[in-house]
Structures are given as structure tokens and as C-alpha cells.
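See the structures that follow.
Please treat every number below as a calculation from the coordinates, not as lab data. Everything quoted here is computed from the prediction, not taken from an experiment. Cβ atoms are built from the backbone, for glycine too; each structure is taken alone.
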Structure P
Amino acid sequence: MKARLKRRARRTHISNDEHETLSRIAEQLDRLQAPVNPDVLLSINTRLSRIESRLDGISDDVSRRGAVAGAMAGAFTGGIITVAIMFIRAKLEL
């Protein structure tokens, strides 16, 4: 019995400020759980579909540009190596 009384004495009581804060949070949660208008969800879904289609287009464009940049870098590097080999051959008179 003594331990139970000690636990009760240690309990903290909720002050009015904390009670008001908890009530406000509970009200906000209730508003968030309220049913949403289907028209709002449809407009959000439409916007998301447009964003996805734009991202697909951007992804395709990026892939093409990456391939072109890689080809150009390869051609440039190949040209530099060819010129270097030609200079070495000229220097060694091969």
C-alpha cells in the first residue's frame, strides 16, 4: 500500500495551459481526420499525373543529352590520342 501512495504522490497533474494545448491538438487532429471533398482529391490526382508526364519527358531528354555528351567526349579524347600518337611518330621518325 505504501508503494501505491508513493506513485500517486509522484504523478504530475496537468495544468490549464497543458490542458488547453492538448485540446487544441485534439481539435487539429479531428479536422485532419474529417472527410475530404472528392473534387479536391481529383484535382490533386490530375496535377500529379501532369507532373509525372513532365518528369518522364525530362528523363528522356536527359538520357539523350547524356548520350550525346558521352559521344562527344569519346570523339574528343580519341582525337587527342590520335594527334599525340602522330606527334610521337613524327618525333621518332617512324
Structure Q
Amino acid sequence: MNAEAQILELVTRLRVLEARVQTIQALTLSTVARIAEALIELTSTRDEVVQDLAVLLDELSGLRQHMHDHLSELRTDLHNRFRIFPPETFN
């Protein structure tokens, strides 16, 4: 093989390698972009779950107080009617 043919073959191989590198870079950028989108979605979902849990805890606290109030009334009523369950028994 003469020098010109060798150079031409090397240039061709170099161009193929450059094309592969560009393809790999594009795939890498695409993957990084998808990972970033997934992280944003996860962060958003986490924030929503945290907010939902805070609301749920508030609701449970309200329900607990509501049930405590009703139970206190029931204990007082049972105590007054039947002289059972002194009101302070379940505090």
C-alpha cells in the first residue's frame, strides 16, 4: 500500500470514529436529560407526598380530638346514668 492509500484509510477510520463519538455524546446527553427529567419528577412527587402526609396528619389530629371529645361525653353520660366509668378513667 502506498502512503496516500494509507492516509486515506486512516482519515476514513478517523471519520468513522468521530461519528461514533458524536453518536455516543448525543446518547449521553439524551440520557442525562432523561435522568434530569426523572429527578425533577421524583422531586415533585416527593413534595406532593410530603404535603399530602402533612394534610393527613392534620386530619388525623382533628379526628383524634373529635373522637376524644365524643368519648369524653359518652363516659360522662355513662357515669351520670349508670354510675360506671368515672369520667377520669380514660384520660
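Comparing percent of Cα pairs over 22 Å apart across P, Q, which is largest?
Checked P, Q; max of percent of Cα pairs over 22 Å apart sits with P.
Can you tell which of P, Q yields -33500 when helix-only ellipticity at 222 nm (-39500 (n - 2.57) for each DSSP H run of 4 or more, over all residues; to 500) is derived from it?
Matching structure: Q.
Output the label of whichever structure in P, Q has the greatest value of distance in nm of label points 7 Å out along Cα→Cβ at positions 10 and 74.
Looking at the calculated values, the largest one is Q.
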